[in-house]
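Okay, got some structures for you below.
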Structure I
Amino acid sequence: MSGKAWWHSDVFGPRLPILEMRARVLAAIRTFFGERGFLEVETPALQISPGMEPHIMALSTELSEPLDRNRRRRLYLHTSPEFTMKKLLVAGVPRLFQIAHVWRDGERSPIHHPEFTLLEWYRAGADYQSLIADCEALLKSAASTAGVAELRRGERRCDPFAPARRLTVAEAFGRFCGIDLLATAPDPWTPDPVLLAAEARRIGLYVSEADSWEDVFFRIMLERIEPRLGDGVPTFLCEYPASLAALSRPSRRDPRVAERFELYVCGLELANAFSELTDATEQRRRFEADMALKERLYGVRYPIDEDFLAALEAGMPESAGIAFGVDRLLMLLAGADNIEQVLWAPVVS
């Protein structure tokens, strides 16, 4: 790096072709969804609840009441527009998408930025299988718009026009690690870490006595599985264990797993998708469990969005939804090695 600010012409100029490509791809995304009958929506970034993921940290602010500036309410910048978009499903919008700026605290690396762009879309009357088809078509559209024949990350290559590969999480653990994942979680909702920890040690990974089943799972994923996904062709990693269901419903074929997938290209996670959970009671139970874990790990607890649970109670339709990383897609289209190369301007560090 030159040490000059990003806005100096000799720093900014070499990035301009990538940013012009960014503008074309964003326009193409809007056309892509418009042609398929989706309505573009815009939802507030300020929310009562930023999201319930235990390991994602939000940024907060305070909102003053207009007639009494001493009365202040804590609000959060959303980590995803998910809750509000699902309320719009309940309100009667059957197909919707949004290109949203979102915020996450403590995340900065070559593939993370504290403010970044998420593409989210939801389909009423659909399950996660329909989102796989959407993703395959979207990758082709984006590559065609950018004028590239392959997606690139370092020396790795992926053909966005080739049929994608589908792999269950259990199959990935078996193929890459020789681990029977589901056998390590005889109770799918409260898995015992002992069995999985033993398997992790067998393949040479460090595990401490304090590690939970989830800790061990993600260590194996990050070190032995994710780096091997998405070379040659895009890979959909499907059917996450039930204890990692998040906001997805259990599989109707196998209740030990959830109807959830993540999309990988060149070892990089691009998207996270669900057949949506519509049971408000079960969703509350998961939120409370997630916040208990967050408080235990980080000393932080976020409010539950009671309005979202009320919307589920009112009757959210069977549906599927996905969060897709726009900046990461642009990195792959441009062959960029740092997310700041595809942003118009970075958050100043």
Structure II
Amino acid sequence: MPEVPPHTSPFWAPHGHADRRPILLARGRIVAALRAWFTAEDFVEVDTAALQVSPGNEIHLHAFATTLAASDGTPSRRYLRTSPEFACKKLLAAGEARIVEFAKVFRNRERGALHHPEFTLVEWYRAGERYDILMGDCIAILRAAARAAGARQLTFRGRSADAFAEPERLSVAEAFARFAGIDLLATLSQGAPDRERFAVAAVAAGIRIGDDDTWGDIFSRVLVERIEANLGIGRATILDAYPAALSALAQQAEDPRVAERFELYVCGVELANGFGELNDAKAQRRRLEDDMAEKQRIYGERYPIDEDFIAALAQMPPACGIALGLDRLVMLATGASRIDQVLWTPTGEA
């Protein structure tokens, strides 16, 4: 599809809408194709609540908060979810085996070519199955989206990937060695992050490090500056075996330094994040508390832990799950360069 130029007028201006309309119609076909694929795979589509006790407990995600008034007027804090994960895992505990949700989610402080404060995640879970199966799901979904859009190549800002080519599977450690010359696992002796060793290696690779950067900050900086642009070029990349220190919701792998977590990259764009789900309630509480302590240190705020989620996790069977950014998938399948182009009613700038 042709590139849609940016417009300074509102999205409802007829000329701007006419430019975006082919992409928006393609979005509808992609959603229909994905729903058909999930139905054929015996998934049940669920619709969980957007208003939650906890929006999620990731360190660097920021939620929208509101006040819920009881019938007597008693106020309590609620949040718009950053992900439907906690609610979906409660449904796994309830006995659902394969579920999918096309979920509207909300993240504050996020706006850019690939970010919007309200967007759609396609999130799905398989009870009793290994997380590797999600990699095959991702490839099937890329191909379904490409067919629906009438495209073979997925594209973003001059980069392309064949939706029908077999993906590359690359460990995070291999990616750091290949593109940054850093031995990542050597900075995780006995699984504990060694910040100083990582800083030395990063500086040697030409990465600028701040005195207050944590091990996780350095990881993100190297990933963004040296690695992401090289992933998913020509074909999709499955970036597997993430450090356990950055995988609070995932099962530990055989190597205790890494977790059963992967991300899907296409054209240098992070598209999906999958896990072998942690179902140890005590370990999960400890990890979430640690993350919220770090959030408090960095941002001066923390979000509550959903006690109902922790209770459900103790009953949840072994499972795997993944979240895929629908809007980004539509961008790649249609050649759009900005997320606003693929949203029917984008939110105006603040």
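Determine which structure produced the value 15.6 for mean count of other Cβ atoms within 10 Å over residues 164-171, calculated from the coordinates; the candidates are I, II.
Computing mean count of other Cβ atoms within 10 Å over residues 164-171 on every structure in I, II gives 15.6 only for II.
Out of I, II, which has the highest value for volume of the Cα convex hull per residue in Å³?
I
Compare distance in nm of label points 7 Å out along Cα→Cβ at positions 68 and 140 across structures I, II and report the one with the greatest value.
Evaluating distance in nm of label points 7 Å out along Cα→Cβ at positions 68 and 140 on every structure, the highest lands on I.
Rule-based calculations on the coordinates, nothing more; no lab input. Treat the numbers as computed from the prediction; the structure is a model and nothing was measured. Cβ atoms are built from the backbone, for glycine too; each structure is taken alone.
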